[in-house]
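Down below are the structures I want you to see.
Throughout, read-outs are computed from the coordinates displayed, never taken from laboratory work. No experiment lies behind these values; they were computed from the predicted model shown. Cβ atoms are built from the backbone, for glycine too; each structure is taken alone.
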Structure 1
Amino acid sequence: MDTSGNFWAFLSDHLNEFIRVTSFGNFTPGHMIMILVGLAFIYLAITREYEPMLLIPIGFGILLGNIPFWGAEHILSTDPANLQIGIFQSGSVLNYLYYGVSLGIYPPLIFLGIGAMTDFSSLISNPKLMLIGAAAQIGIFGAYAAALAMGYSPSEAGAIGIIGGADGPTAIFLASKLAPELIGAIAVSAYTFMALVPVIQPPVMRLLTTRKERLIRMKPPRTVSKSEKILFPILGLLITCFIVPAGLPLLGMLFFGNLLKESTVTKRLADTARGPMIDIVTILIGLAVGASTQATTFLTLKTAGIFALGAASFLIATFGGVLVVKIMNIFLKEGNKMNPLIGNAGVSAVPDSARVSQMVGLEYDKTNHLLMHAMGPNVAGVIGSAVAAGVLLSFLF
């Protein structure tokens, strides 16, 4: 009896079965592509400091989501409850974390933290800056129209269009309601272009402005009283949400967080909202979004289209913001004119787009600091993108 032959056959069968249930046996070129994307995100976050608080969790999440595994029924079949490990497998830890994305829970909590850390003084002191934040939302509706023309459904087009607002939490919130199957692609696209704001916006700003316009000095903003700061979130909530009730989850939390900050009597709550809470939610949302980009569902023509539309929407939004400042200057008296370089800050990538205004302005005049002026349209853009999301949700949900 040839026992050695039986042994080697036994060993070979079990070795093949072992390889089959490891990631090596289920690895595809698509997984390799996505792992490289995740590594690129981590590289850009660490070496270039492009939105590291977002890109590192998302990049690591992409790595997590693209470790392939064999079907659950082939692993530990004696205890199926222990087999749930993928983000889309009901009952897995990652799936529970993903509920915050798919149910739209994380974005309002992010907005609470943003409200608690945002100073609206520059906007309150110069309310016409709100027009810049509104004009930049043209990127949303431009991308929406382009998505419809490319064959996306109205709901998908609405979810894709919000990328132009340069607001990751808003993009996730709207996608969770209108196009849940596209959340991963839309979220990654939104955060990618938010991180690339310093690369995307300056060429458009230079193209649309003259050297004379770039040297315009703006009057210092007036001092805003404590009463004005307290009244702003209350009135802002009532005005915006009466107009667009669908924006209540985002706008309500944004203005509530700001009231916690400006009231000065809830410092502990404000510190928690803008500190530990927003940090925890940022970790969870980044990790969950990244893990949802599994190669089998992410690498599609629809995803490629979403990224193309996202890039176009950022360019259109920047164009709209700069252009509206130039138009406003036609009607403003000499001495009250605004520097068009703050127009890019109408997108709601806070405070990165405002920093870009400052950076480009200093290239032409080392003493002309635009940051305090750019923060006005920047925070107006946060409100504008949430209002635009509410409008789209009202008509498309």
Structure 2
Amino acid sequence: MIQLFLNGLGASTGAGLTYLFNVVPQLSANTAARVTLAVQPQLRPQFDRFRDVSVIDANPPASTAARFWYEQRKLPELIRQSGADVLISAGNFALRNSPVPQILLSGNSLYTSSDFSRDLWSRAEIGMLLDTSIKGFFAKKSLEWADWTVAPSQAFADELARWTGQKAVGIHHGFDHELFFRDPSPLAEDVLRKLTDADDSLKLLFVSHYNYYRNFETLFRALPLIREKLGRKVRLFLTCKLQEGANPGTYKTGRASELIEQLPASDEIVQLGTIPYRSLHHLYRACDIYVTPAYTETFAHPLVEAMASGLPIVASDLVVHREVTAGSACFFPRFSSEQLAEWVLRLAPDIELRRTLSAAAKRRALDFSWRAHVSKLLELAASIQQRPDAKAATAA
């Protein structure tokens, strides 16, 4: 049985926390592993119940920089005390001097994306650009410090390897079909009403909080082009609201809001706000086409959710999107509103093409499993533990 130390101190909200909620139960159910888990104190009750998972007391600072230095100073001794054979560092940053072989989980393409840097510069987001550059420096160094780096897709693993010259492997994130479709309770009444009001429209869906790299503006510019040639109404449903403070992070919604006012599209964009995860499958199935114009991604979980729900997909032409969808989507150049619109206009009347894409998407979605993800992660951990040059868990 392998002893793992899983550093989840960087997970408090969003994708990092979702990852832990899916991976820790699978590790607990796997008889080949025992886990020592480091998480923020307020999360401990949510993980204490799992068999063969020991949650340790840790109280890291709130800021990313302060937490990084806390981990560098405090975690090595905690790892030695746990008797771990392998360290798994979640959250893009590794230990500089791990006392055991280390697997780094790296999943932030903002550090490698030149499009994101240009976008921040064009928005005069100098503080965010500097912050991203500093974090990117340590994320890049982390690939040097780790024995292996794991990315959520092979496309992003290849990007990391080009960025750093260090080895990286892609292990797809999973998808829990049973959990996603389990809840039969309907959507909230106000959401249902907005969907019903659009029954005579082509319903497009984009699932994302507002941020810059999801490229909302390209999607917004496509709407008047779609409406002009479609011959019927169109509605774009968003799972966010373009209001300051209504989204995670410090992204400013002003430019997107102003664009909506300038375009003849204000009544075609329906801002639903956050939809509970348990209800999302109802929203996907209530719409006609899923669209994503993101200009950078590492995996894109909503794509898998849309595929599992049988929605035809129009996605920006990213290597990651092509890998995840595996032939079950249509693609447009990531900043081309015109070609985005062309694909929507082609799909809207073509029922047979939509059925073909839907069937292919459902089949592809079955390939993603958290159990499979954990199994491959454990195989990698066992391989570096057994290396002749592996670090001893009791090393000073």
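The value 16.1 for Kirkwood radius over Cα pairs in Å, for residues 42-169 alone was derived from one model only; which of 1, 2 is it?
For Kirkwood radius over Cα pairs in Å, for residues 42-169 alone, the value 16.1 is produced by structure 2.
Tell me which of 1, 2 gives 13.2 when you compute mean projected area of the Cα convex hull in nm², for residues 178-361 alone.
1
Thinking of 1, 2, which structure, once relative contact order in percent (Cα under 8 Å, 6 or more apart) is computed, gives back 28?
So the calculation was done on 1.
When helix-only ellipticity at 222 nm (-39500 (n - 2.57) for each DSSP H run of 4 or more, over all residues; to 500) is calculated, the result is -14000; to which of the structures 1, 2 does this value belong?
2
Compare distance in nm of label points 7 Å out along Cα→Cβ at positions 90 and 290 across structures 1, 2 and report the one with the greatest value.
Sorting by distance in nm of label points 7 Å out along Cα→Cβ at positions 90 and 290 in descending order puts 1 first.
Comparing Cα Rg over 2.2 N^0.38 Å across 1, 2, which is largest?
If we compare Cα Rg over 2.2 N^0.38 Å over 1, 2, the biggest value is for 1.
Looking at mean count of other Cβ atoms within 10 Å over residues 282-289, point out which structure of 1, 2 has the largest value.
Answer by largest value of mean count of other Cβ atoms within 10 Å over residues 282-289: 1.
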